[in-house]
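Bear in mind these aren't lab numbers, they're just calculated from the coordinates by the rules spelled out. Note that this is a predicted model, so its numbers are computed, not measured.
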Structure I
Amino acid sequence: MLTHPTSERLALLGLAGMARALDEQRQIEACGAMTFEERLGLLVDREAAERDTRRLATRLKFAALRRSARVEDVDLRAPRGIDRAVFGHLADGGWIGRHQNLLITGPTGLGKSWIACALGHKACRDGRSVLYHRVPRLFEALALARGDGRYARLLKTLGRVDLLILDDPGLSVLGTAERRDMLEIMEDRHGRGSTIVTSQLPVENWHDAIGDPTLADAILDRLVHNAHRLKLDGESMRKADAQKRKLDPGEQA
């Protein structure tokens, strides 16, 4: 007689997972043979699992990852220079806890963004805060924020996430404002969070791409010296996939 009121009270108390689990237990005849502690344990486990799911959904929404990629889906057999042991170490995420960085470089089409987003997704699953930005659009957002008074707040958001993914800075030399923005971001994050940067340019060319030697030294000092490196090489996977589809008779409809 008290089951329905109890379920309603649980829901009102914010224990929706327990409420649903209690209603489900009423429909399972075997639950009648369980002890009170066993049934209560199942209710608590269900509530904890649903809260974990909601928190993960919130972290993923905030992260705004460009690709819905998972580390389990990364093709380690493709010939692009990914060592299985190294990638396993990166997927483990211990380097994020130590506030180290990751630099992913290589020609276009090798999955740099996909790998970065897969590692970001894994970090979200591990309970870490993640934020993804394509660098050109981030600079545009910072320029707008500078004009309407949101600049400090946006920098604070960028500075305090556990993992910041800066995807594809481009091939052109940074402008004056962009160099200063990058230095502010790296300064705020140095020793406090981890950053993934993906780029077509080799790390050795980043100093010239930043433009100003003094600011380049300051930025790279905070980014490169404690960074892991993942250098990809090989044939474009997008090109290979396109050729495979072209050769597949099933695609010729």
Structure II
Amino acid sequence: MMELFDTHAHIDDEQFAVDCEAVIVRAAAAEVKYILNAGADMESSARAIALAESHANIYASVGVHPHDAASVTETDYLQLAQWAMLPKVVAIGEIGLDYYYDLSPRDVQKTVFGRQLDLARQLGKPFIIHDRDAHGDILDIVRKQAQGLTGVFHCFSGSWEMAKELLKIGYYLAIGGPVTFKNAAKVQRVATQIPLDRLLVETDCPYLTPHPHRGHRNEPAYVRLVAEEIARLRNISLEELAAATTANAKRLFKIE
């Protein structure tokens, strides 16, 4: 039986408040065997843990998104460290830099990003990186502060040149719904060139809904559409793509 892994979802989001359980059932029906629900602040990290602990095939990550960097306290770092030791918490994230919205000052974003990379190092966890319009600074920080760590750049949106740099360091790259968009030549090119043993698939739901559901809420079942498009672009079977990306995710997040 084919198994897909949605490596980045937010089904704790209020958009799923009414039908979260039905969404999980639909994912299973689409052969999405595993879901990683990513924390983005302290509240969503707590919700991600609760979801993971109540569903066998859902895992959690904990972390503070750059949007909320300005609100992080020392107590928060201690709490994240405690949470990260729980069995169903498999990564620190999503963390990183966002220069598109700039909701927190850039110097604060960098500090909080660095502190959470330190957490990942101390706890032996991989990281999940959010990078929007901050490619240069992200590369600089991971080169200096993430040596020896492993992780994934989620919803990768950079160039193939940047992808090559990240692959050289040893990171994974996750591709999401935009690969199905007609005007997505850059991400489509990257999706065909990432080595198959370093590729992950994700939804980032409820955002970035793939074609043909664009304009509506995204959900984990739709990671199948992402996988189908990447398989088509690479001229391989969906089954081969699913097997590889699921094995990669299990390896990265240390899931048996």
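Some points to look at:
- Structure responsible for -13000, with helix-only ellipticity at 222 nm (-39500 (n - 2.57) for each DSSP H run of 4 or more, over all residues; to 500) calculated and labels I, II on offer: II
- Test item: Rg and Dmax of the Cα atoms in Å calculated as 16.7, 49, pick one of I, II: II
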